[in-house]
Each structure stands twice: as C-alpha cells, then as structure tokens.
Structure 1
Amino acid sequence: MSAAPAPAPRTTAGNPRSRVVIASLVGTSIEFYDFYVYATAAVLVFPTLFFPNEDPTASQLSSFVTFALAFFARPVGSIIFGHFGDRIGRKATLVASLLVMGTATFLIGCLPTFDSIGIWAPVLLAVMRFAQGVGLGGEWSGAALLATENAPKGKRGVFGSMPQLGAPIGFLLANGLFIAINAAMPAGADGTPNPEFQAWGWRLPFLLSAVLVIVGLYVRFKLVESPVFREVQESGTVAKVPLGRVFRTSWKAVIVGTFGMVATYVLFYFMTTFTLSYGTTGAEAGPLVPKIGLGYTRGEFLTLLMIGVVFFGIFTPVAGFLADKFGRRRTLIPTTIGIALFGLTFQFWFAASTGPITVVTFLIVGLSLMGLTFGPMGALLPELFPTNVRYTGSAIAYNVASILGASLAPTIALALWKPDGNIFLVGLYLTGAAVVTLVALFFVRETKSAALDAADTGARAPERV
C-alpha cells in the first residue's frame with residue numbers, strides 16, 4: 001500500500017500566495033493613502049472650505065480636530081470588526097472593513113462645502129472621518145491575520161510585512177498624486193491655493209481611492225477562510241464575546257503589544273508629517289505657525305521625502321526576513337535602540353542641515369529605521385494572541401498605540417518646536433517613546449516558532465524569554 005501524500009501547504013490548500021499578498025496589501029495601502037491625502041487636505045483646503053467663519057488659526061485647529069477623529073474612532077472599529085472577525089471569520093470582516101473605509105473616503109470627495117450647506121458641511125466631514133476611522137480600526141488587523149495565518153512555515157515574518165508595505169506605497173501614491181495636481185494647478189506666487197484646486201482639484205485624490213477599493217474588494221471576495229480559523233470553528237472553540245475573553249486571558253499581551261508599537265507610531269509621524277512641516281516652514285515666522293524651519297517649497301521637500309520613503313519600502317520586507325531568521329525580539333530591540341539614538345540627532349543633523357544632501361540622508365536613515373521597526377509588527381502582534389481572539393487583540397493593541405503615538409504627536413511636536421527652530425526636545429520626545437517601547441519589548445516573549453492553530457486558544461502570557 002502506497003504512503004499517503006504529504007499535506008499541502010496552507011496557502012496552496014486555501015488561498016494562493018499571490019492572492020494573500022495582494023489582498024493583505026491593498027487595504028493597508030488605502031489606509032495610508034487616506035492618511036496622507038486627508039492630512040494634506042486638512043492643511044490646504046479644509047480650513048477655508050469647511051471652517052470659513054473662524055480666524056485662520058482656529059480654522060486650522062478645527063480641521064486638525066477632524067483629522068484626529070479617525071484615531072479615536074479606530075479602537076471602536078477594532079472592537080466592532082474584531083468581534084466579527086473572531087466570531088464569523090476573517091474574510092467577511094475584511095470585506096466589510098474595506099467597504100466602510102473606502103465608502104467614507106470616496107464620499108469625502110463628494111461633500112458640499114460650507115458655502116453650500118453651512119454648518120452641516122463640517123458635521124458631515126466629521127462623520128465621514130469618524131467612519132473612516134472605524135473602518136481603519138478593523139482593516140490592519142484583518143490584513144495582518146490574512147497574511148500570517150496563510151503564511152508557509154517559517155515565513156510569517158515576511159508575509160506579515162506585506163500589509164506593512166501599504167505605508168510606503170500609500171505615501172508614494174498620495175503624494176505623487178498631489179505633486180501631479182500641484183503641477184497642473186500651481187499655487188500663486190504668494191502661496192495662495194489655485195482656484196481650480198480649491199473648487200474641485202482637492203476632491204480628485206478622494207474620488208480616485210475608489211479604484212483601489214474596487215481592486216481590493218475583487219481580490220478579497222475571491223478569498224477563502226483561513227485554515228487556522230476554520231480549525232477553530234470545527235473544534236467549537238470560537239469565543240462568544242472576544243472582547244471580554246481577550247481582556248480576561250490576554251490582557252498582558254494587549255499592554256505590551258500597545259506599548260511595543262508606540263515608538264513606531266511616533267517615528268512614523270515625525271518622519272512624514274513633522275519633517276514636512278519643519279522642512280517647508282520659512283526662515284521667518286508666520287502668523288499660523290510662528291516657528292523657523294528649513295524653508296523648502298512643499299514640492300521640493302516632498303521630492304526629498306519620497307526618496308526616503310523608498311528606503312522605508314525596501315527595509316520593511318527586509319525586517320520581515322530578519323524577524324524570520326533571527327526572531328522578532330532580536331530584530332526589534334536593536335532597531336528600537338537605534339531609534340532612541342536617532343532621536344538625539346534631530347537638532348544637530350536635521351535642523352542644522354546645510355543642503356538637500358544632508359536632509360535626504362537624514363530622511364533615509366529615519367525611514368529605514370521605520371521600515372525595520374514596522375515590518376515585524378505584522379507578524380508579532382497577531383502572534384501574541386490566541387487564535388480565537390487574535391483579530392480583537394491585535395486590533396486593539398495596534399489602534400490604541402496609534403492614539404498614544406500618532407494622535408498626540410502633532411500637538412506635542414508643535415509645543416516642543418522652539419520659535420528659533422530648535423527641535424532638540426522634539427527628537428528627545430522620540431527617544432523617550434523608544435525607551436517606553438524598549439521596556440515593553442523586554443516583556444514580549446519570542447513568537448518566531450509559535451504555532452497558530454486551533455489548539456492555540458488559551459491564555460498567551462507575554463513572558464520574557
């Protein structure tokens with residue numbers, strides 16, 4: 001009697017590897033595309049189009065409030081989508097989160113402005129932004145689980161880094177599009193926005209997001225449920241109330257997972273949004289942001305920043321490979337130490353830049369560190385939690401970290417940025433965040449060889465190894 005054939009790898013038995021990669025990547029690409037598009041619009045057009053009855057500073061602050069809404073909505077989304085992701089499955093939840101996020105982004109491009117409907121314009125903008133945040137709250141965790149739960153043996157770090165590639169791809173898409181629009185609709189010599197851009201040009205990035213959403217939905221509808229979750233269903237170990245179970249059995253993992261990502265989020269904000277603000281602020285203080293910066297035009301600095309983001313993209317999968325080869329902790333701990341040291345160089349490297357070569361070198365180093373810290377998180381956070389609460393647990397850790405790291409960073413950076421251009425304290429804040437993350441990482445157990453299967457439904461204490 002012939003021997004039984006060896007079982008097929010999970011990705012070939014269920015979802016082809018190429019489909020897993022595309023389906024996990026497209027949603028996070030939209031997530032970060034939205035982040036950059038909305039952040040740019042919140043500076044350039046929303047203050048005048050949606051908050052015109054306030055003084056310029058108040059209008060800008062009101063616009064930033066709507067920007068921050070998404071961060072506070074994300075934990076709500078993580079609870080909602082995490083519940084259904086752990087109760088009914090990954091596939092349906094991934095489709096739903098992308099649909100919510102994509103619809104809200106598209107509708108922002110259709111919104112009437114204050115001149116048309118008055119106070120309802122900022123109200124609807126806030127509602128759509130909150131809906132974006134809810135969708136985003138379920139998107140990342142579902143994409144990370146799709147990648148890791150379908151990964152071949154020994155490749156979870158590499159596969160988990162695929163959703164993380166959405167950050168540099170989203171940046172390049174969003175800012176490349178804004179550069180093209182700016183070239184077609186240039187601002188005036190005094191910096192005033194182009195009338196056509198104010199009227200309808202700003203809507204294009206939001207409307208064009210529909211293309212990415214359609215591609216994402218097409219790929220995700222073709223998915224089958226992950227083998228790991230099917231095993232949980234068949235074994236009858238699906239959690240009835242995932243939120244309650246995750247805090248009862250895996251609360252330590254939630255804490256260390258959250259603080260283990262704080263430095264990642266602070267670095268992400270500083271290397272994209274803060275450097276852009278500092279780099280494009282003129283040598284003379286202005287009425288809105290009375291600070292001194294490097295004085296580049298937005299187009300000039302975006303070009304330098306996009307060079308740095310390429311290295312972000314390169315080092316993200318490199319970090320996934322290193323995490324598979326050496327382990328998650330052995331990759332992340334040295335990287336976090338590097339981030340702490342990098343924060344101490346802000347004043348002496350970035351603020352003292354004498355030309356674009358110095359600036360772009362600073363951006364390349366910082367964004368390479370970003371890739372190295374961000375890449376392994378796609379595998380590490382899901383691996384910290386049991387299968388039957390993995391969606392909920394990883395989503396909560398990821399999104400609460402976004403509040404602690406990204407949502408607070410703009411206000412803190414602005415307060416620490418001295419009027420004379422000194423940003424040593426801004427960098428020191430990044431160093432402090434890195435120290436917090438470093439402490440958390442010492443309490444994270446190594447998950448490189450952890451099994452993801454139906455038997456993995458008990459408490460997963462994140463003890464140090």
Structure 2
Amino acid sequence: MDAPLGLDDLLKFMTKKGASDLHLKPTRPPLLRLQGKLVPIKSVALKPKDIEDMVMPLLTPLQRKKFEEFQSVDIGYGVAGVARFRCNFYQQRGSIAAVFRRIPFEIKNYEELLLPDVVASFAALPAGLVLITGPTGSGKSTTLAAIIQDIARTRPCHIVTIEDPIEFLFTDHMATISQREVGTDTPGFHDALRNTMRQDPDVIMVGEMRDLDTVSTVITAAETGHLVFSTLHTNNASQTIDRVIDLFPPDQQGQVRSQLAQVLRAVASMQLVNRADGQGLVAAVEILTHSPKISTHIEHGEIKEIHEEIENSVAYFRMQSMNQSLVALLANGVITYDVARERSNDPDDLSLKLRKLFPSIEEAQREGTMAPSPADFASIVELMEIKHLYEEQEERWRQRTLEKDELIAQLEGQVATMRQEMATTNTTAAELRNQLEAARVEKDRQTRDAEGRIEKLNERIRELNQQLAGGAKAAPEKPQTGFFKR
C-alpha cells in the first residue's frame with residue numbers, strides 16, 4: 001500500500017480480526033494485539049504526521065489542552081455499527097503515539113465470559129466494596145460491565161458510574177443509570193464521588209482507584225451503606241489489600257485496616273489466558289470473599305495468611321486462588337498444561353496440586369518430555385525442591401490431622417463425660433422415683449390406719465353416748481339416809 005489506511009478503516013479491520021488493541025507508533029506499521037501478541041498488519045510504516053492527522057481531530061479543545069499540559073490524554077471514541085474504543089494518546093520521543101482498546105457494544109453475561117458462579121453473587125450484595133483487579137487487558141472492565149448490567153436488570157435502584165473515559169454504554173432497565181465521564185461531566189474522580197453522595201445513589205461504580213483521595217472516598221461511600229465497585233492494577237487479592245493500605249500515611253493505616261476489614265466484600269483478581277481450542281482468551285480468576293477469618297487477617301495486618309485462607313475456603317465461601325482457577329480450567333480442557341504453567345505465579349504449587357487432584361495430567365506431560373541429562377544438576381535441584389514441597393505439604397496435612405485428632409479426642413472425652421453424667425442422673429432419678437413411690441405407699445398405709453383408728457374411735461364414742469343415754473332413764477332414785485334424813 002502506498003498510503004496508510006484511515007483511522008476508521010483501521011478500527012474496522014481490527015474489529016474484523018477480533019483484536020483487542022490497536023497500536024499506532026511512528027516508523028512502524030499499525031500493530032494489532034491478537035491472542036495476547038502484538039502483530040503488525042500489512043501496511044506502510046506510519047509517519048508522525050500520519051498519526052497526528054488521525055488522532056488530533058478527535059480531541060475537544062479541553063482534551064487538547066490537557067494533552068498539551070500532561071502529554072497524555074484518555075478519550076472514548078465510537079465507530080457506528082462497529083464498536084466503541086477507549087483511546088490513549090501520548091507522546092514518545094517527541095512524536096504522538098496512540099493505543100485503541102476495543103469495547104464491544106454488546107455486554108456479555110457471566111456464562112458467556114465463563115466466570116465463576118460466585119461472581120454473580122456480587123450483584124446481590126446490599127452494600128460494601130467490591131474490587132476487580134488485574135493487569136492491563138485482563139478483562140476487568142468487561143467483568144465489571146457484566147455485573148453492572150445484571151444489577152440494572154434485576155434491582156430497582158440508582159446506579160452512578162464515574163469513568164475516564166466512558167467505556168461500555170449502559171441502558172436503563174429496572175434500574176436507572178447515570179454515567180459520568182471525567183473531563184467531560186466532572187473534573188475528576190474525587191469531585192465526582194463527593195458529589196455523587198448527593199445524587200441518591202444505591203450503587204456506585206468507579207472506573208479506577210488512582211489516588212489517595214479517591215480510595216478514601218470510596219471506602220467512606222462503602223461505609224455509609226452504598227454498594228461500590230472499582231478496579232485496581234494488582235495481580236492478586238493479598239497484593240490488592242496491601243496496595244490499598246499502603247496508599248495511606250503510616251499513622252492512618254491501622255484505622256484503614258479496620259475500615260477495610262468491615263467494608264470489603266470481595267476481590268476478583270483476573271488474567272486472560274489463551275484457550276486450548278485457539279478461539280480467543282478465557283479469564284482465570286482468583287476470588288476472595290468476606291469471611292470472619294479474612295476480616296481478622298486484614299484488621300491485624302496478617303496479609304500473608306490470606307492466600308492460605310483463600311485456598312482453604314473453597315467449599316463454604318466459594319473462594320479460590322489463581323492456581324486453583326488454572327487447575328479448574330486445565331481439568332475441564334479449556335486451557336493447555338503449558339499455558340497453565342506459563343501463567344501461574346507459582347508453577348511448582350500448580351504441579352503439586354495437579355499431582356494430588358489429577359495425577360494423569362501431570363504424568364502425561366512428564367511422559368512426553370525428554371529425560372534430563374545425567375550431567376544436569378538443575379534436574380537434581382528440581383527433584384529436591386519437589387521433594388521439599390511434598391514434605392511441606394505432608395507436614396501441613398500431618399499437623400492438621402493431629403489437630404483434628406486432638407479435637408476429636410476432646411469431643412469424645414466431652415461426650416463420655418456427658419454420657420456418664422447422664423447415667424448418674426438417670427440412676428439418681430430412678431432412686432428418687434423409688435423413694436417417692438415408697439413414700440406414697442407409706443403415706444397411703446398411714447392414711448388407712450388413721451382412718452381405721454378414727455372410725456373405731458367414732459364407734460366407741462357412739463357406744464358411750466348410747467350407754468349414757470340409756471343409764472340415765474333406768475336408774476331409780478335412792479332414798480336419803482344418814483345425817484341429812486328429815
């Protein structure tokens with residue numbers, strides 16, 4: 001081609017190819033991000049003037065002023081019937097470069113995104129803070145849009161979004177949605193959040209927590225009974241909590257830990273990995289949800305213990321670590337073994353989990369690899385590390401088994417004591433019943449004896465009365481004799 005394609009043509013071509021991003025940089029042809037890799041398109045190299053002519057007309061006077069002041073600006077741009085794009089224009093080596101992120105018009109639901117079921121429960125939370133985290137291009141905005149759309153369709157409430165720039169366009173359903181763009185509808189995140197409190201919101205979505213003022217206001221909003229969603233560029237749940245707390249001065253961090261322990265309802269840390277069938281990308285998601293132990297760890301600054309608690313809370317609280325998510329995707333055939341190890345932050349732990357849960361997957365991979373060289377000491381070190389991991393895991397299980405055995409012994413002792421007490425109580429009750437029955441029998445006997453005596457006494461009294469009455473009538477009057485005779 002003798003002349004470069006126009007911007008809209010490039011964006012249409014990018015959408016047709018299913019690319020997530022378009023990069024424009026002087027001295028190179030346009031680049032597309034396909035399946036996570038940057039690939040140049042077959043076109044002439046762009047000149048600085050070509051890029052300037054493409055992007056500068058898109059800026060409003062206010063955005064142009066911001067670009068001149070900060071040498072970078074974010075805007076939203078849409079191509080009718082194609083898609084919306086989040087654009088960043090910046091200067092490098094004295095010339096303009098640009099990156100366009102494709103945002104589809106259609107918002108996908110949880111099932112289409114293959115998200116864990118627990119993510120759907122975030123939309124039903126009454127209040128608190130939910131953070132969606134991950135590196136650039138990990139699916140944070142897409143996941144957040146799915147949650148906001150779910151709320152809009154199922155809850156009669158007021159949703160306010162604060163974005164820079166506006167990405168997905170939401171429509172009112174059961175809920176009414178107000179979307180505010182930084183630089184167009186509001187000067188900044190902090191001002192928008194402060195004003196939002198007077199707009200009767202139920203749900204607030206903040207595009208990104210970028211500074212201390214924004215984070216502080218977000219936590220306050222969550223404390224005052226609002227459901228707040230936001231994003232951070234962190235790789236896992238523990239790092240997210242550390243990042244939020246470290247934004248504050250040291251003398252405020254204790255209070256912030258207490259606040260965060262109360263308001264944090266969930267953290268979803270994401271990364272996109274290549275599918276095994278080559279049909280795009282799928283999200284691996286680490287999930288942290290609110291639980292008493294998680295709150296205690298946050299409040300006491302025990303950040304290192306959070307990862308273990310996540311892995312131990314899968315069944316009841318539906319949490320999962322990144323490695324557990326990768327194992328699930330691998331076991332269901334969505335991704336390959338090599339991709340899982342490549343994207344894992346702890347490949348040895350991933351391998352250990354596979355050996356315990358799905359040993360056939362790990363064995364199949366090892367059977368297909370070449371035997372290590374007998375002169376390779378690294379293979380010995382690897383075996384020693386694996387042995388060490390097994391020993392650590394076995395020791396943890398042994399300790400847990402001992403703790404459970406002790407608990408079982410305590411419970412059995414308590415049960416035996418209770419049974420003995422119940423037996424003693426039953427014996428005492430039987431003795432008391434026997435004594436009561438004997439007392440009742442004795443009482444009846446004494447009552448009968450008393451009644452018999454009373455009856456005899458009454459009979460005797462009647463006899464005496466009869467004798468007295470009969471004797472008085474029959475006795476003759478005796479003549480007087482002696483001294484008193486006249």
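Of the structures labelled 1, 2, which one yields 4.0 when distance in nm of label points 7 Å out along Cα→Cβ at positions 100 and 212 is computed from its coordinates? Computing distance in nm of label points 7 Å out along Cα→Cβ at positions 100 and 212 on every structure in 1, 2 gives 4.0 only for 2. Figure out for me which of the structures 1, 2 the number 24 belongs to, where relative contact order in percent (Cα under 8 Å, 6 or more apart) was derived from the coordinates. Of the structures listed, the value fits 1.
Where does the value -22500 come from, among 1, 2, when helix-only ellipticity at 222 nm (-39500 (n - 2.57) for each DSSP H run of 4 or more, over all residues; to 500) is the thing being computed? Considering all the candidates, the number was obtained from 1. Which one of 1, 2 has distance in nm of label points 7 Å out along Cα→Cβ at positions 28 and 84, as calculated from the coordinates, equal to 2.8? Working through the options, I get structure 2.
Which of the displayed structures (1, 2) returns the greatest value of FRET efficiency 1/(1 + (r/R0)^6) of positions 52 and 164 (r between Cβ atoms, R0 = 35 Å, to 0.05) on calculation? Comparing 1, 2 by FRET efficiency 1/(1 + (r/R0)^6) of positions 52 and 164 (r between Cβ atoms, R0 = 35 Å, to 0.05), the maximum is at 2. Upon calculation of P(r) over Cα pairs in 20 Å bins from 0, in percent from the atomic coordinates, which of the structures 1, 2 produces 26, 57, 17, 1, 0? Source structure: 1. Name the one structure among 1, 2 that mean count of other Cβ atoms within 10 Å over residues 20-27 of 18.5 was derived from. Working through the options, I get structure 2.
We did not get these values from a lab; they are worked out from the coordinates using the rules stated. None of the values given here were measured: they were computed from a predicted structure. Cβ atoms are built from the backbone, for glycine too; each structure is taken alone.
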